[in-house]
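**Student:** Some structures are shown below for you to check.
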Structure 1
Amino acid sequence: MKIKKFEFNMFPVNCYVLSDESGEAVVIDPGCFYPEEKQRLKDYLYDNNLTLKHVLCTHLHLDHIFGNPFLLQEYGLSPEGGQQDEFWLDQAYSMARSFGFLYDEKQPALGRYICDGDIITFGDTKLKAIHVPGHSQGSFVFYCAEAACVFAGDVLFYGSIGRADLKGGNFDELKEGICNHLFTLPEETRVYPGHGPSTSIGYEKKNNPFFR
């Protein structure tokens, strides 16, 4: 599996394009806000002759969904995410205002609700959706056992964990979910978070200050 990381800048956020030899691909957390960011994503898919099959959202906070309308328009794909977070789609405008900028694009409805244990396929690749609430009630991570990696959204970061002070957040639930669902993965598993650099399960088990 090939992993391409984009770093988009309205809120510094990581977007990932996963693809394999079949030429099929998925986008995880399309946080592209500016026109040139959307074009970068489109150009990458075109230049690599990739067929986009899924638009996956680890959760539905504003910074992770900016590009959903664009991808629906360009590729006819509705975003997929947790039903527990669906209310955030209607609050995109007010959330942007609270951060001091205008955002008036209408967010598309979820085309599919992701549930714990779902297997999402593209080409010859399988991703397992694991529900890890606490940052938001609809937070999911996507685990690829064959590639030994997990796309963690805002659940687990290098040396940190997600904030739990927004609506639906729960600090204790977040820590418990990380221990029960992420720290049980093989230690060599690479963690690709929604913000910042990648890390590994083994490193975070040993060094993350929230678990000492």
Structure 2
Amino acid sequence: MNIILLGPPGAGKGTQARKLVDERNMIQLSTGDMLREAKTSGTEMGNKVAAVMERGELVTDEIVIGLIEEKLQGDHAGGFIFDGFPRTLAQADALADLLKSHGTQLDTVIAMEVNDDALVDRITARSTCGNCGEVYNDHTKPQPADGKCSNCGASDFKRRADDNEASLRTRLMEYYKKTSPLIGYYHAKGQLQWVAGLGEIDEVAGAISAVLDA
């Protein structure tokens, strides 16, 4: 099963993708993770990514599609989770063509519905483990009292510099401007499903599983 997780910054896409990886043997394709991995891979595509990033330029759609195509070559019995891609209609068309060329297709698009004010409150309280990326929240999942990550034991916690209300609202506006056309695009294809994105992690995971099982 191949799916897209749509949702604004901080909606929990990464958290839910990791649960699907663990529980359904799916492969998470996060644009950011793929670019970081490619930059140090030494492959032809990786060298292209490294050169573009060193010049401070934006990575082209062609390169991102190339990275995804490399991933499609491997073992993917559980299917793929596209996290952070596509972001535009052109990317959505390119992804559809790529999947078709590999004899597969997109099965569903799960849009995580959120309340912006609640999302701002969540994100401004967010921190992550600098070693493994485990996410913490001052309100719902505080950093362990011993100062060590509950997942890997590291003590290097970080907060993003732009995890403040002004920056986040700017990022949200940018997300909605770019992504709103995708909502209509996938709705018209009959592939769009909505889930409430700001519940407890297991509650949201249950809603996503219900969509996939259906």
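Just so it is clear, none of the values below were taken in a lab; they were calculated from the coordinates. What you see is a predicted model, and the numbers here were worked out from it, not measured in a lab. Cβ atoms are built from the backbone, for glycine too; each structure is taken alone.
**Student:** Given 27 as the derived value for relative contact order in percent (Cα under 8 Å, 6 or more apart), which of the supplied structures 1, 2 does it correspond to?
**Tutor:** Working: 1: 16; 2: 27.
Going label by label, the one that fits is 2.
**Student:** The value 0.70 for FRET efficiency 1/(1 + (r/R0)^6) of positions 51 and 163 (r between Cβ atoms, R0 = 35 Å, to 0.05) was derived from one model only; which of 1, 2 is it?
**Tutor:** Clearly, the read-out refers to 2.
**Student:** Right, next: When Kirkwood radius over Cα pairs in Å, for residues 67-170 alone is compared over structures 1, 2, which one is greatest?
**Tutor:** Result for Kirkwood radius over Cα pairs in Å, for residues 67-170 alone over 1, 2: largest is 2.
**Student:** With helix-only ellipticity at 222 nm (-39500 (n - 2.57) for each DSSP H run of 4 or more, over all residues; to 500) derived from the coordinates and found to be -5500, which of 1, 2 does the value describe?
**Tutor:** Numbers: 1: -5500; 2: -15000.
It must be structure 1, since only it matches.
**Student:** Can you spot which of 1, 2 the value 138 was calculated from, given it is volume of the Cα convex hull per residue in Å³?
**Tutor:** The value was obtained from structure 2.
**Student:** Assign the value 18.1, calculated as mean count of other Cβ atoms within 10 Å over residues 27-34, to the correct structure from 1, 2. Don't jump to the answer; show the numbers that get you there.
**Tutor:** Working: 1: 24.8; 2: 18.1.
Only structure 2 yields this read-out.
**Student:** Could you tell me which structure in 1, 2 was used to calculate distance in nm of label points 7 Å out along Cα→Cβ at positions 179 and 195 as 1.4? Could you put the intermediate results ahead of the total?
**Tutor:** Numbers: 1: 2.5; 2: 1.4.
Derived from 2, not from the others.
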